[in-house]
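The structures considered in this document are given below.
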Structure I
Amino acid sequence: MNASIGVAVIGAGMAGKAHAAAYRAASTLYAPALPPIRLVAIGDVFEPLGSETAQRFGFERHVADWRDIAAADDIDVVSVVVANSLHREIVEGLLAAGKHVLCEKPLSDTLENARSMAEAARRAEASGTIARIGFSYLRAPGIAFIRQLIDDGRLGEVLHFSGRYWTDYGSRTDAPISWRYQGPNGSGALGDVGSHLGYIAEFLCGPAREVSGGRFHTAITERPKPLGQVVGHSRGGATDGTAPVTNDDYASFNAEFAHCVGSIEVSRVATGHPNTCTVEVFGSGGAARWSQTNPAQVEVMLNDEHADVAGFRTVALGPAHPHYAGGWAMDAPGVGIGQNDLFVHQARALLEEVAGLPAAQSLPRCRTFDDGVHSMEVLAAVAESARAGGAAVAVG
């Protein structure tokens, strides 16, 4: 086991802060204990934000250039949490420098770049360097419990999947233009939150084979130019000028998975839904649903109930369910968990692998860059379907 592990985060925005906080807390979860985790550096070109984030989460320093992190002898593990178009250069540079990498989803801005990153990851792995992608929702106990209900047969044959991820960070017209609103269709709401639903659906229903009915819509076609740096989903501070929005505010599609069919709908203009991710699985023996709105519970319906009390029951998640026991300081039912916790479990899983803990004693490993490429192949098929008027398109 490593004597200690030095970590850094490149990107100090909203998701970057989640990674920074996760590394700070990761050593407090589960057993066996990790080696000491050193919080070394936050990298961000915007100095005020980077310095504030480093101080807030207890990192030793802020650097403006990611190359300084690549060259640093005291850093072993790096999270890359910046605009998708920047992923390839940074990740490939870090891997070449021998750093273990956790990259946010989607893996990159184009399939060509993602495939190059996956090839670089395979080369790095040959020398013992780990490259993983963050599919954080696979850490949700509720989603893992639904998978357990499928695997043990309690839901019977899986018949239908429904997924919705509604957000409203783009529903205000004063939200300034940023990289999130620029790029081809498929890089907007679909790439941002639809990528989450894609890997969740495949985790529950098997690999996506074909998509159809692809549809994109841009509800707000131009946005104000910002006065300064745009951080996260901030609003205001805009000039009188505007810039066009070139990608999707809304996306939907149908899919054929290995075990069933399903539908997915995503939006960043769903006013009143700040972060509503909802998944439902319907089977011949019952059904189950989970929502980020109430992430510490799952609703389950089983066909073996008496007819006069048939219906969904609410199950409070606790130590009897996956990823729960030992996962928090208070791991009792009803205490509550949230999306921030998923990042902590994700960081813990990566650090366990870097530390050399056996897989049997660890959380499920983070997914590989090849998984990240496949996820992008699903999104690319949706975009192709939309261009073709909703036609069916094979994945991959």
Structure II
Amino acid sequence: MTEERILIVGAGLSGAVIGRELALQGHKVEIVDSREHIGGNCHTERDASTGVMVHVYGPHIFHTDDAEVWDYVNGFTTFLPYKNRVKTTSGGKVYSLPVNLHTINQFFGKTFRPDEARAFIEEQADKTIADPQTFEEQALRFVGRDLYEAFFKGYTQKQWGCSPTELPASILKRLPVRFNYDDNYFFHKYQGMPENGYTEMIGRILDHPNITVKLATDFRREEADGFDHVFYSGPLDGYFDYELGRLGYRTLDFERFTYDGDYQGCAVMNYGDVAVPYTRITEHKHFSPWEEHKDSVCYREFSRACEPGDIPYYPIRLVEEKAQLADYVALAEREAGVTFVGRLGTYRYLDMDVTIREALDTARLYLARKAENAAMSTFLNPPL
């Protein structure tokens, strides 16, 4: 295979994994990133004053059923056991999430066994809603008004900046209740945290003689001319200088504070009441339970509409955005020599394991297409 010059925009998980896979095959890879560090929103750094490993852009917890992806990340760092056990404060009391048998018994003052709890929740459900269309209808149909208003309504309204009556039912895909005492937030086979943070892991992925990384470097489309192919993990609308307008995102603001001791006794405390302006508080030393630190670094997390200059976190993907997205996809598919990847490049919310899986598959598809002298796809998985 002829050696090619590859440009990758973004030094997060997508760019790092694609870059390494292509570098291993002898291609020369240049990666540019507008930030002054690698890792994108997964960036971690150790706080100088407390020694705590901080998830700078909010917590990232690795969980997957994909054995190949699990083996891949463990090839670059040691993942230590971590299970996400979330608590929530609602109506002046603390409960366990996701809603489970303990939550139900505590909330309703009962001592239900699993079958009793299941029958009780079914009685609470609004059976008049045959075909839920909105988030609120979906929640009312499955858990009833009391649990919905305590654990879902306020948090969702703060997270998305609109009434749950305006959100599609698909956001609440499954019955959000467990009829046992399992309070592990995720259900995947492999769960853990990198021993020394994600930035170290991504740095090792990028550590190859065929990879050059340029930080604090903005990408301009005309700069792609000297390369054989571009993999772009920045915002899809940003690639086209927002000529069709900006796609809708939610962004996050963090109010960082330190505490002498243990602030809340857990890594994540949600706040379900609308009167509390933040959605949750994260205490970062609890994301590394194998370490001991006297002091804490905490984030109060606020969600709001993303504006120019903000970091986009969550694609909104409601009706208006999907129509605009279709126009951007049409523009992208007319581009030659560029593949859009990752959460921003495809305007889809992706967990880390899915991001890595798609990056591996994208690199392999590119190598296969080159071997066949065929054109590379604009998207591995179309955004719509």
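Here mean count of other Cβ atoms within 10 Å over residues 87-94 is compared for structures I, II. The highest value is that of I.
In terms of distance in nm of label points 7 Å out along Cα→Cβ at positions 71 and 207, which of structures I, II is highest? Walk me through the intermediate numbers first.
Details: I: 4.3; II: 2.2.
Max of distance in nm of label points 7 Å out along Cα→Cβ at positions 71 and 207: I.
Taking volume of the Cα convex hull per residue in Å³, for residues 103-214 alone as the measure, the highest value among I, II is held by II.
For the read-out relative contact order in percent (Cα under 8 Å, 6 or more apart), a value of 25 was computed from one structure; give its label from I, II.
Working: I: 21; II: 25.
The read-out was computed on structure II.
I, II: which one has Rg/Rh (Cα atoms, Kirkwood Rh), as calculated, at 0.99? Label of the source structure: II. The greatest value of distance in nm of label points 7 Å out along Cα→Cβ at positions 247 and 303 among structures I, II is that of I. Can you say which of I, II returns 29, 28, 15 when semi-axes √(5λ) of the Cα gyration tensor in Å, for residues 63-278 alone is computed? Attributed to the structure labelled I.
Given that mean count of other Cβ atoms within 10 Å over residues 255-262, derived from a single structure, equals 18.9, which label among I, II identifies that structure? Display every interim value, and only then the final one.
On the way: I: 18.9; II: 11.6.
This figure was derived from I.
No value in this document is a laboratory result; all are computed from the given coordinates. Here the structure is a predicted model, which is why all the values come from computation and not from measurement. Cβ atoms are built from the backbone, for glycine too; each structure is taken alone.
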